[in-house]
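Multiple structures are listed underneath, in structure tokens.
Rule-based calculations on the coordinates, nothing more; no lab input. Only a predicted model underlies this, so the values are computations on that prediction, with no experimental measurement involved. Cβ atoms are built from the backbone, for glycine too; each structure is taken alone.
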Structure I
Amino acid sequence: MPDTYPDATILVVDDEPNVAESYALRLGMQYDHVETAIGGEAAMDFLETAGADVVLLDRRMPEMHGDDVARKIQQDLDYDPRVIMATAVEADFDIVEMPFNDYLQKPIGKEDMITAVQQQLEARVHGQKLSEYFSCRSTLEVLEAEKSTSELGDSEEYQRLQEKAQSIEEDLAQTVDEFDEVAKFFDTIDRA
């Protein structure tokens, strides 16, 4: 089992305080530093001042949409926290271009949430390539759960993403020790 990273800082962002607090309580069983931010502006304020290793980000928020928060994280911060999109929004092909590292559909089970955070912390250790692989794989998995086989076959975005994931996987299999174990660990999460 990989290191559990108890000292990592996890930020839970949701526009519903009860949801944010519920997720924070679940994650607090594994991690010592779990914070909440109610809405996108509060999230950006926290990230700019205190920082976080992983952000569990609600996608549909009224004042600042989670998509916009993810873009601001990518563009405005001078460090690279991992972003896990947590959403009840049905996935469409637009997620292929979104800047996130994992995508979980609500309701999210406690073990899936903890495992997703754990995987993103592991990805930080193994570098950008593994993080990019996780992002591609989670996007593919969510699209495969939401779209029909014919819709997937007709989508150029989906085809390109499949090719990209395959290429990265082949590279990682050659360069990352125990890549098969890391890939199996990734597959334990129910994302859709």
Structure II
Amino acid sequence: MDAKDNAVSFEDPEVLAEAGHRAFAAGNYAEAIRLFQQAGEGYRQQGDPLKAAEMENNRGVACRQAGRREEAETAFRSAQMAFARLEDRNREAQALGNLGGLYAEWGKGEEAVACLRQAARIFQELDDRQRAGETLCALGVLYFKRGRRQEALAAYEAGVLLLEHPTGPQKTLRRLLKLRRRLGIGPFPELPS
């Protein structure tokens, strides 16, 4: 392999994306951000908007980890809009979930609620019970932190009942919720729309 071939391989978006994932795993978020951005540009030049949007979402995750909230918000929103244009509902919901998590950390509660609710709805439409459940549980925790106890209970309960792979405590809670329903005990709040 000559130097020219070696230089081309470093510009290959697949190679850049893999390097970005390695940098992210090592905690080198600034490098991951740079590599994901370059990979995204490479995929755009190759005419692959889906992979370019994936890189934008990855860049958002790295920006979030680096504490660069505004950049993360821009990246997640850009990825979400691209996935919507490309009619990739699963990835659109993932980007919305990432955006909702960012807003929750940032203290932008209403924005977080809106994104998480939309993501949960999409996952439910896609019959992705695990991701819908995880998103609804996150929404329940967010509602609880905001003092919206009834909505917190409804969202978390709906989420736990959807999970395909619940944790140990979630399994226990799910058994209790199912028992409560069988016995006809307590309120059965509707999931907020």
Taking distance in nm of label points 7 Å out along Cα→Cβ at positions 139 and 171 as the criterion, which structure among I, II has the greatest value?
II
Cα Rg over 2.2 N^0.38 Å computed as 0.98: which structure among I, II?
I
Distance in nm of label points 7 Å out along Cα→Cβ at positions 19 and 75 computed as 2.4: which structure among I, II?
I
Output -26500 (helix-only ellipticity at 222 nm (-39500 (n - 2.57) for each DSSP H run of 4 or more, over all residues; to 500), calculated) maps, among I, II, to structure II
Among the shown structures I, II, from which was the value 11 of relative contact order in percent (Cα under 8 Å, 6 or more apart) calculated?
II
